[in-house]
1. With distance in nm of label points 7 Å out along Cα→Cβ at positions 98 and 114 coming out at 0.9, pick the structure among I, II it was computed from.
2. Starting from the value 1.1: which structure in I, II was distance in nm of label points 7 Å out along Cα→Cβ at positions 18 and 50 calculated from?
3. Cα extents along the principal axes in Å was computed and gave 44, 39, 28; which structure, I, II, did it come from?
4. I, II: which one has distance in nm of label points 7 Å out along Cα→Cβ at positions 42 and 66, as calculated, at 4.6?
5. When distance in nm of label points 7 Å out along Cα→Cβ at positions 34 and 58 is calculated, the result is 1.5; to which of the structures I, II does this value belong?
6. For the read-out helix-only ellipticity at 222 nm (-39500 (n - 2.57) for each DSSP H run of 4 or more, over all residues; to 500), a value of -8500 was computed from one structure; give its label from I, II.
7. For which of I, II does relative contact order in percent (Cα under 8 Å, 6 or more apart), calculated from the coordinates, equal 20?
Structure I
Amino acid sequence: MEIHDIIDRIGALDGVLVLTPGPGDGSPEIAWGDVFFYYAPDGTVPHTQPFATIVTKDYPDDDVSRLDRPGAFRLNIAAGAERFREWAGTAPTDAADVLFPHPVYGALHWLSVVNPGPRTSEAVGDLLISAHRLARERADRHARRGRPDTH
């Protein structure tokens with residue numbers, strides 16, 4: 001899977017807002033080139049974490065995936081506790097096309113995969129749908145309570 005394939009796949013889900021920070025938009029420079037996916041049917045960035053991200057470079061304290069290699073990127077998915085437990089048996093890795101707990105946010109039930117491909121394609125698709133559903137359900141709960149979507 002290429003980054004644009006993932007963006008198209010997630011962006012096609014109902015109510016998804018895709019943010020790609022870049023120069024001039026007020027985002028921090030370190031985020032430029034990365035992609036953030038929110039459940040936001042009104043098109044407004046919610047006051048919550050995205051349900052998936054694509055990072056294209058190493059961040060401070062997050063370099064285990066070695067994203068400094070040409071063409072390397074990592075898809076991160078807020079899997080939720082139940083789905084996380086299904087996949088959390090492997091240690092953080094820089095190997096391509098392998099699901100593993102996020103090197104920093106694994107304790108918050110995030111899963112990651114460097115350069116997703118044929119081995120993880122089906123699981124990634126299923127996990128993204130699940131993460132989208134969880135984000136939608138969270139937003140719906142907050143809307144019923146009359147509060148903005150926050151963690």
Structure II
Amino acid sequence: MAKRVLVLNGPNLNMLGTREPATYGSQTLADIESLCKAEAGKLTLTVEFKQSNHEGELVTWIQQALGAFEAIVINPGAYSHTSIAIHDALRAVALPVIEVHLSNIYTRESFRHHSYVSPVATGVICGLGAAGYRLALHALAEKL
């Protein structure tokens with residue numbers, strides 16, 4: 001049976017393709033969703049792909065993942081650097097989590113160098129663009 005993975009995307013990721021393409025690339029979030037679904041099919045995974053600009057909605061989706069999904073891939077966007085609520089929700093559900101960032105957060109502004117998500121993540125992938133999502137699914141397929 002296919003393992004279920006929840007793929008969550010935080011604020012402003014709905015603007016991919018037009019938002020700072022030099023930093024985030026030219027692929028849209030819909031392109032990344034298609035990439036994830038195609039890759040998941042090869043790995044005997046199924047993915048549910050969501051995006052919200054609202055912290056509370058992301059927290060609710062994380063909480064609802066317990067018992068419904070085996071793992072989470074999350075690109076929390078700017079909430080990486082500000083959200084203790086997302087940290088606490090991920091800790092509470094205790095599922096394997098891969099944190100993904102399209103850009104390398106460690107080569108950008110200093111406020112982006114700290115992530116509240118990283119301490120509760122199984123792994124972190126940053127700076128590899130949309131390929132980071134594909135790599136996250138591979139890591140989870142191996143782990144699950």
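Please treat every number below as a calculation from the coordinates, not as lab data. Model, not experiment: these values are computed from the prediction. Cβ atoms are built from the backbone, for glycine too; each structure is taken alone.
1. Checking each candidate, the match is I.
2. For distance in nm of label points 7 Å out along Cα→Cβ at positions 18 and 50, the value 1.1 is produced by structure I.
3. It traces back to I.
4. It was calculated from structure I.
5. That value comes from structure I.
6. The structure behind it is I.
7. So the calculation was done on I.
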